[in-house]
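Pasting the structures in now, so scroll down.
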Structure 1
Amino acid sequence: MALPGSVLFSCTFNAARSPMAEAIMKHLYGHRVYVDSAGVRPGELIGFAVAVMDEIGIDMARHKPKTFDQIEDTSFDLVITLSPEAQHKAVDLTRTMHCEVLFWHTFDATAVHGNREAILDAFRTVRDTLWQRIVELADAPAALRR
């Protein structure tokens, strides 16, 4: 697939998965792609997501979660949904917006309970999975692969 001009990542709360994907896409492709993220419902940024992104040198601490209704630009070439609820919302968007919608079912690391390391490991798995899928999305060079 050619690198899309604009991508929206979406999940349920825009608190972990979709902001992680947004930050990775921006890190890998810079200004070559317009990237945003949104959630179906309002949420609060999850500190574990910030921590695991910081581990790889990506700062997303200033991310402000937003809903689909708060998106400023609604003309995306591609909407990538990371949760079933977001998939339903994105399909609704296609009634008024011409875009491709991909569903990347992505584990919800907030469902993991246990000690701090177990929770961080779950968020690392999500981060690494998103990284790989984003690299594969545009057939990125081998240097970007983890």
Structure 2
Amino acid sequence: MRTRTSTDKKEIEGVILKCQWCHVAMVDKEGKPYVIPMNFGYRDGTIFLHGSHSGKKIDILQNNPEVCINFSADHLLHFQNEQVACSWSMKYRSVLCYGQVEFIAEPEAKTQALDIIMSQFSGNRFKYNPPSLREVSVFCVKVKRYEGRIFGY
């Protein structure tokens, strides 16, 4: 089996929408990588994220908004011969998304973004009280480039 590259937007979005979390990679002021798992929402080529107003992630993103976001799904360990280590491998589908973080400040836009994030997990409608909206940092990444990789499927 060989790894294949995918540029099919429907296939790429299918991988993203299967995931419950993603890994967001960024680079700090010292040029050091920093990667964290995050819940997310995805719609129309935009990834929506949220978190605290302060902390390492926010400090880094305010200084350098460039990110790479990883999604990975359909992991399945398999082998051709159980006794031969080199015949073991992992089937998977993965996507890398590149773009820049844009912070969302307006309460109505925050609510819409949070609804998109929540729709990744539930079909329910939610209410957000004003203090909660003030205390959460919401941001999005309009994907500039996708890289899809599929192995074993």
Structure 3
Amino acid sequence: MSEYTARLLWQRNPLEAFNDNRYSRRHTIQFDGGVELPASSSPTVVPLPLSDASAVDPEEMFVASLSSCHMLWFLSLAAAAGHRIDRYEDDATGTMARNAEGRIAMTRVLLRPRVAFVPGAVGADAVALAELHHQAHEKCFIANSVKTEVVCEPRI
């Protein structure tokens, strides 16, 4: 069993009353490796200036964690299969909508990875590439932890 931690810190501005619900949602997330991430609610959820559009929001982190986990598994599987990957990019998106229980939830995450092989190296054909993405999805800890539909549409 492994344990992962994140420390979250929010501090009320002394000039804000708080109980009027007009307080800043900006906060900091600290990770055990020393990275500090400015975070906030999404401006689509809590209007500006109570949110900070320049900070990352929980919905973006959710999408990013699924994308990152998928990529890490994909790269590991590709390396084990003898492929030489030069670049991996993903324009992932998440959709907020009402779920089957009628609650607002992240109901779908679309991963749109594009893989580039090392110049001159033999790359995987479309079938092998799709299988690597399928295996990565099956192994992704984060995708296995959520009930959100996670779709992967590799791009050439």
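None of the figures in this text is laboratory data; all of them are computed from the coordinates on show. What you are looking at is a predicted structure, and each value in this text was computed from that prediction instead of being measured. Cβ atoms are built from the backbone, for glycine too; each structure is taken alone.
Taking 0.55 as the value of FRET efficiency 1/(1 + (r/R0)^6) of positions 40 and 128 (r between Cβ atoms, R0 = 25 Å, to 0.05) derived from one of the structures shown (1, 2, 3), identify that structure. Structure of origin is 1. Matching task: 23, 19, 13 is the computed value of semi-axes √(5λ) of the Cα gyration tensor in Å. Pick the structure from 1, 2, 3. Only structure 1 yields this read-out.
One of 1, 2, 3 was used to compute relative contact order in percent (Cα under 8 Å, 6 or more apart), and the answer was 17. Which one was it?
Values: 1: 28; 2: 33; 3: 17.
Attributed to the structure labelled 3.
Given that mean count of other Cβ atoms within 10 Å over residues 16-23, derived from a single structure, equals 28.4, which label among 1, 2, 3 identifies that structure? Source structure: 1. Tell me which of 1, 2, 3 gives 31, 18, 10 when you compute semi-axes √(5λ) of the Cα gyration tensor in Å, for residues 32-103 alone. Only one of 1, 2, 3 returns 31, 18, 10 for semi-axes √(5λ) of the Cα gyration tensor in Å, for residues 32-103 alone, namely 3.
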